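Undergrad: Each in structure tokens, the structures are laid out below.
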Structure I
Amino acid sequence: MTKCFALIFCVILLSACGGGADSGIGSGSPLSPSSPSSSSSTSTTTPSTSTEATSTPTKNTSEPTSLTDAARFLTQATFGPTLQEIEAVAQSGLPAWIDAQMQVQQSAHRAKTLAIFNADINAQEQGAEWPWNGHRYGAWMDIALHGEDQLRQRVAFALSQLFVVSDKSQLDSEHLGIATYYDGLAEHAFGNYRDLLEFVTLSPVMGVYLNMLGNEKPNAANNIRPDENFAREVMQLFTIGLDELNLDGTLKSNNGEPIPTYDIDTVKAYAHVFTGWNFYGTTAANWYDWWGNRNFRNQMILVPQYHAIEERKMLLNDVVVEPGTDGETAMQLAINSLFQHQNVAPFVSKHLIQRLVTSNPTPQYVGRVAAVFENNGNDERGDLGAVVKAILLDEEARTEPSQQANHFGKVKEPLIRGMQTMRAFGVYMPDIMQPQWTDYQHNQAPLASPSVFNFYSPDFSPVGALNDAGLVAPEMQIINDTYMVRNANHAAWMSLWAPTIVEVDNGHDRRLTLNYEPFETILDQDVDVFIDWLDIVLMSGSMNATMRQTLRDYDTQLQQWTQPKERVRELTFMVTGSPQFAVQR
């Protein structure tokens with residue numbers, strides 16, 4: 001009872017603590033505990049305790065920066081930093097890390113999904129012929145935790161919330177196909193946006209999800225009209241949005257009213273362009289043989305007999321597809337018309353800024369990044385690698401939080417918050433990853449949103465102070481009462497209730513745990529050193545004096561009835577279950 005009361009009291013007290021720059025990092029001495037001798041998928045890192053109070057100004061040339069700036073940067077650019085990564089980036093500088101990441105070999109979701117499926121005895125016993133969602137979610141989680149290509153995968157996750165497909169649809173049994181689609185997003189993460197747009201347009205996964213696959217030319221006798229689903233969403237959600245924008249993302253207006261980017265005639269024109277495409281290998285003779293033609297690995301192919309060739313199509317940017325134009329040429333013209341639209345640069349730039357850095361970027365921030373989208377310095381439009389670099393190195397991203405507006409930053413996506421904790425400590429996993437169902441704990445799983453509108457709206461503003469101030473907090477849309485409890489339970493399970501390494505080795509049902517063992521000796525010697533580690537790795541050095549003292553006081557109570565092993569876990573939960581950890585600044 002005493003233990004429960006102490007825990008509840010401290011969680012309530014932490015909830016009242018504000019973030020701040022008065023971190024206590026700097027006390028204690030550097031620590032280098034060894035990882036356990038048994039096999040571990042990720043080596044555990046331990047705290048370094050020297051850091052500077054301010055961030056290095058953003059520069060295109062790479063030079064050392066502070067540990068706090070490196071930690072903040074990696075929280076924005078990865079699925080959570082390890083101490084080793086923080087120290088390496090602080091030494092090498094941010095631009096050098098970005099350049100190196102863009103050369104790292106890409107992880108493969110399809111191959112990993114298949115490997116987890118083939119190793120799943122339960123699936124074999126049930127006679128499963130194809131991977132389940134848990135196999136694909138497990139592959140995503142394994143790559144998020146252990147993939148060397150952290151920046152590519154973090155950007156791919158952001159792109160997956162722009163070019164949305166979901167297994168909550170007719171794709172619910174096509175997890176190898178969905179994994180192939182995700183690999184395509186990752187492949188194009190640092191490439192050109194126009195190439196990415198073409199990849200998405202011709203993907204059979206997207207084709208099935210938004211009804212472009214099998215879309216036919218008009219046939220009045222059979223009451224067939226081109227499907228408008230993909231035509232509408234490729235404009236509204238993937239490229240330009242509903243209203244015309246300035247380069248800085250602010251709305252253009254006419255007599256005080258927004259200017260629509262397109263109308264129903266535009267939708268119909270694009271719908272006619274996107275006809276005649278079907279699974280790779282389909283011919284006019286077997287056009288309707290969906291199961292026989294089914295192929296989610298190769299891009300769709302044009303079947304000319306089903307393409308609307310007779311109509312004149314007026315597209316955006318004054319692009320006209322004349323009658324008689326073949327389907328491939330028409331598709332290329334359509335993609336060009338979207339890619340060249342003035343809205344694309346601010347629309348895409350703001351989406352990526354919101355997913356990586358802050359929910360409420362200033363127009364100046366959006367404008368600087370959008371300018372790079374329009375011209376990367378080498379007269380190339382749509383260079384996503386340059387855009388990502390501009391986002392992460394922009395002065396608004398790199399300015400010390402204490403010098404930022406109070407609303408700078410974002411609520412961490414629940415799924416990323418879970419990954420951050422696991423990456424920080426190091427995952428012990430003697431076997432291949434088991435199937436995972438992250439949507440139960442986090443209300444979020446990769447490519448599993450409830451609709452094409454993603455898990456949440458980029459404009460969602462919860463009722464209360466944020467709404468009154470005209471600010472948005474998109475991630476709050478999926479954090480309801482149920483998932484607040486489940487997120488907290490997940491944090492508790494990964495700290496308080498997770499099996500030990502010995503228990504996993506002895507056959508515990510959960511074949512995965514975190515490696516807390518190196519921290520037990522540290523904590524037994526000096527609690528401040530462990531708190532320093534929690535601060536820099538989990539909170540990017542933002543822990544304020546009140547929160548730090550609360551952890552010290554709680555540890556003093558813990559010492560009366562627990563051993564270092566339990567103290568490590570209790571203090572970890574105090575941080576990972578706190579509202580401060582849920583916010584990225």
Structure II
Amino acid sequence: MEIKQHNIPAELKDLKQWVLWKFETVDGKQTKVPLGKSNNPSTWSSYKDVLSNLDGKHGLGFMFSPESRVMGIDMDHIDTTEGKKRAQEILKQFSSYTEISPSGTGYHILVKAKKNTTKCKNNEFDLEFYDQKRFFTMTGDVVAGMNKIEERQEAVDWFEQKYFFADKSQEPVHLTPTAISLSDKEILDLALNASNGAKTASLYKGEIGSYNNDASAADLALASIIAFYTQDIGQIERIMKSSGLYREKWVKRKDIDNWLVKWCIEPAIRGLKETYSPSDKLEPFNTKVNNKDSIIKTGNEISKDLKEDFELAKTAPKTGIAELDSIIKGFIPKHVYTMSGETNIGKTSLCCNFAHSVAKQGKKVLYFALEPGVSVIHYVASVQEKTTFYEVSKNLPDFNDNIHYVVSGVDSPEVLIKVLESAKDDYDLVIIDHIGYFSSGGDNYIHDQSKTVKIIAKFAKQFKVAVLMVAHINKQASKKKSQILTYNDISGSAAFKQDSTEVLLVNKNSNGKTGVINVAKTKMGREDICGIRFMENSAFIEGDPQGKVDAT
């Protein structure tokens with residue numbers, strides 16, 4: 001067998017990964033058998049030593065080893081019409097060192113890369129590829145222009161995805177995107193409680209035994225499950241990275257930008273045949289949706305809604321903080337206001353200030369004062385008297401009867417519905433402090449919270465009542481230092497983004513005396529911040545432009 005030594009790359013000749021091979025009959029077939037063990041490098045030799053023992057009975061072989069990063073792609077039956085077409089596509093993708101196989105009907109391609117799967121053969125298309133425990137016969141009979149071994153990780157990823165991961169029976173389908181926005185936690189809750197929940201749980205823990213220990217196949221399986229619930233690439237990526245499947249190669253591949261998205265998440269989305277559509281649509285007030293309630297609106301219809309809001313704003317009760325009112329135009333009927341901030345930042349104090357301001361304007365307030373350990377009467381009294389908790393504790397004043405309180409007995413979204421329905425015609429502002437109180441806790445926290453938010457949003461719109469909800473911030477946001485919070489910092493922020501008309505984030509400056517309210521979302525105009533000042537040992541808070549100065 002003629003070997004064109006001058007065509008074999010020098011970098012291969014420098015590696016001690018060479019063996020001789022010979023033809024032997026195995027199970028009635030002529031088979032190339034190496035004179036060395038593919039799993040034992042001590043049986044391999046240098047190129048020079050092997051060449052010196054080469055004779056007419058043996059051929060030259062190169063063993064693959066992950067350490068050298070040289071791997072091989074083997075194509076057979078390129079003499080058929082389909083085989084030739086496939087070979088042309090593969091050669092174009094790799095454009096690296098390529099030999100014509102000894103049979104003359106195949107190609108051997110050598111590249112520098114790393115496999116992502118343990119799969120090695122695709123018998124349907126006569127394809128094989130290896131980076132260890134196999135060898136290639138070497139002849140030096142190169143395809144013109146392909147005599148250099150190139151870095152080709154991206155091409156290997158493409159090759160794997162097309163010929164080893166993809167379902168060839170799957171035809172392109174037209175998908176209806178998931179119609180609702182779900183938080184990461186909500187998606188995991190749904191997936192883990194679905195009929196294939198056990199499979200999801202196993203994958204999420206990082207268990208890949210069911211996939212023949214093929215980590216890349218497990219990646220694709222989990223991505224496909226998540227993609228059923230959301231087609232947001234960033235959200236799928238975030239959930240994937242929180243799983244036990246996470247590996248450094250997802251983010252530390254210098255040769256390809258974001259392997260996880262390109263070769264796992266995007267194919268998972270393309271492979272979907274259907275998407276999630278909730279069957280348990282929330283109908284908390286037993287009302288039917290008619291054509292006028294269509295979610296598809298023209299520009300004139302949106303303009304009409306906005307004009308109605310500005311008309312309602314003319315008589316809407318004000319917050320009592322002039323700069324804030326200039327941004328959100330007061331507490332407008334039908335609007336849902338979410339307020340959040342760190343623990344002990346002053347959220348309940350602001351609720352009491354808002355309630356007092358609205359009550360002074362002759363409007364009615366229903367205050368769900370459910371925050372554990374808080375004496376809302378002392379808070380309201382200190383606001384009303386503009387004094388400290390100590391002073392009001394000595395002598396409580398007479399209270400404004402325009403504020404009514406719910407301090408117990410409402411422990412679920414279902415009970416909340418009944419109370420709201422009974423109060424729908426009596427109040428101009430409903431304050432719920434805080435929304436997390438209606439969750440059963442644990443893994444269901446985000447799901448329960450989202451359900452409650454939707455109930456409240458529907459109540460506000462249907463009965464034209466302004467609602468202010470207090471929400472917690474997430475764990476990541478609680479670690480922020482000297483940064484103004486945004487609505488991404490709210491725990492379960494997806495629900496609040498979708499169903500809140502306004503989002504207010506309370507921030508206290510380092511001096512402890514001033515702060516800002518960041519209006520992170522509003523339907524009434526611009527997003528902005530307003531300054532506030534806190535009274536020491538009191539719930540009283542007033543507007544103060546100096547708060548914005550101190551925040552910078």
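Undergrad: Using mean count of other Cβ atoms within 10 Å over residues 216-223 as the calculated read-out, with 11.8 as its value, let me know the right label among I, II.
TA: Source structure: I.
Undergrad: Given a value of 11 for relative contact order in percent (Cα under 8 Å, 6 or more apart), calculated from one of I, II, which structure does it belong to?
TA: II
Undergrad: Using distance in nm of label points 7 Å out along Cα→Cβ at positions 368 and 416 as the calculated read-out, with 0.4 as its value, let me know the right label among I, II.
TA: II
Undergrad: Tell me which of I, II gives -9000 when you compute helix-only ellipticity at 222 nm (-39500 (n - 2.57) for each DSSP H run of 4 or more, over all residues; to 500).
TA: II
Undergrad: Looking at distance in nm of label points 7 Å out along Cα→Cβ at positions 240 and 504, point out which structure of I, II has the largest value.
TA: Going through I, II one by one, distance in nm of label points 7 Å out along Cα→Cβ at positions 240 and 504 peaks for structure I.
Undergrad: Something else: Of structures I, II, which gives 14.6 when mean count of other Cβ atoms within 10 Å over residues 120-127 is computed from the coordinates?
TA: For mean count of other Cβ atoms within 10 Å over residues 120-127, the value 14.6 is produced by structure II.
Undergrad: While we're here: Taking -1.23 as the value of log10 I(q)/I(0) by the Debye sum over Cα atoms at q = 0.13 Å⁻¹ derived from one of the structures shown (I, II), identify that structure.
TA: II
Any read-out appearing in this document is the output of simple, stated calculations on the displayed coordinates, not a laboratory observation. Fair warning: this is a prediction, and the values are worked out from it, not measured in the lab. Cβ atoms are built from the backbone, for glycine too; each structure is taken alone.
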